[in-house]
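Before anything else, here is the set of structures, which you'll find just below.
Just so it is clear, none of the values below were taken in a lab; they were calculated from the coordinates. Not measured: the values here are computed from a predicted model. Cβ atoms are built from the backbone, for glycine too; each structure is taken alone.
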Structure I
Amino acid sequence: MQNIFHNQDDYAIVDPEWIERLKRVALQSPLRRSRLCLHRSEDDTLHEMIIALARDCLFQPHCHPIKSESFHMIAGRLVIVIFKEDGTPSRSLLLSPPGQGGVICYRLCIPAFHAVLPIDDVVVFHETTNGPFVKNEAILAEWSPKSPDELRSFLVKSALAGTLPAEIRQQILSGDKA
């Protein structure tokens, strides 16, 4: 199943139909994610993507040694966990679209280890980062669990170490959806 879409035009437009398509594809994809690349080439110096992640799509904590990244929330809520070099969580941020009680946009300007924990069935955000894309350029945290179950448990525990709102903490613990 195709879960990555590439812009080929002179301009890129993201409308509600695209958002719904990305959500649907993420929920049906074996990888539990989808993306629309707004840039035209992996060699572009600026990469912008609309990314949809299903709730069970997890990535190991990682860092980008020579890149920054920013997220701007479109739909759903997720927690960003930023870690110290030793794997200790240093900050948890609730990201959400306007009016849902979280941070709307965040930018990581340093090469810190970080991970995302989707809270809702599917989340959609606009990510901006430096190009070009280089496969396996991100550094995976050696202290991070690899198995999906252990990784989820680790990310939940790490997210809860921060100062998240009580209702979000409860949803993370119980697995309930809003």
Structure II
Amino acid sequence: MLKTLRQIASVGVVTEPPPDPEDSLRVREILQGKIRAVLGRALSIRHIDAGSCNGCELEIHALNNPLYNLEGLGMRFVASPRHADLLLVTGPVSRHMHAALVRTYEATPAPKLVVAIGDCGCTGGVFGENYANCGRISNVIPVDVAVPGCPPTPTRILAGILTAVTDSQAVHRGGRNGPKR
């Protein structure tokens, strides 16, 4: 052991200095800055399952894992639409969820954003419009951003959320439009 310590002391530090940080790699700070510039605080998201198969929900839950770290980006899920800035809606709107979706949209304070997730939420998917459901989400409430895919990856969902936040027209449009009935 003493021999090893003497060798370490005689050789000294042999590592290179760390590279200078690049601004292009500071994605987290850039995203937090954009969110705070638009909202002035963290983004609060309310997720609504309007009748999906739960495939999109699995991908949404992945946003909270350490890889995507949604909360580290300044976004969080909330339980009440009264605390939400953005509604994340999945699935085709079933007839039973129509009233609940409209009430949730109306309870969300302006400016409100709506992001439709998955093929079913964007187009009605394989379910379409029939006696049991109303089809795509935009048939019931105004949608600011649609994220297609069956199911879309967490990266695409995150990109859709960020598109809604950074699009200044979407921020103002959500507060003016009422729900379609």
With helix-only ellipticity at 222 nm (-39500 (n - 2.57) for each DSSP H run of 4 or more, over all residues; to 500) computed for every candidate in I, II, -12000 is reproduced by structure II
If you rank structures I, II by Cα Rg over 2.2 N^0.38 Å, the highest one is II
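Between I, II, which one scores greatest on relative contact order in percent (Cα under 8 Å, 6 or more apart)?
Going through I, II one by one, relative contact order in percent (Cα under 8 Å, 6 or more apart) is largest in I.
Comparing distance in nm of label points 7 Å out along Cα→Cβ at positions 16 and 144 across I, II, which structure shows the greatest value? Working shown, then result.
On the way: I: 3.5; II: 4.4.
Comparing I, II, the top value of distance in nm of label points 7 Å out along Cα→Cβ at positions 16 and 144 belongs to II.
Compute distance in nm of label points 7 Å out along Cα→Cβ at positions 104 and 128 for each of I, II and report the one that scores greatest. Write down the numbers at each step before the final one.
Values: I: 1.4; II: 2.6.
Max of distance in nm of label points 7 Å out along Cα→Cβ at positions 104 and 128: II.
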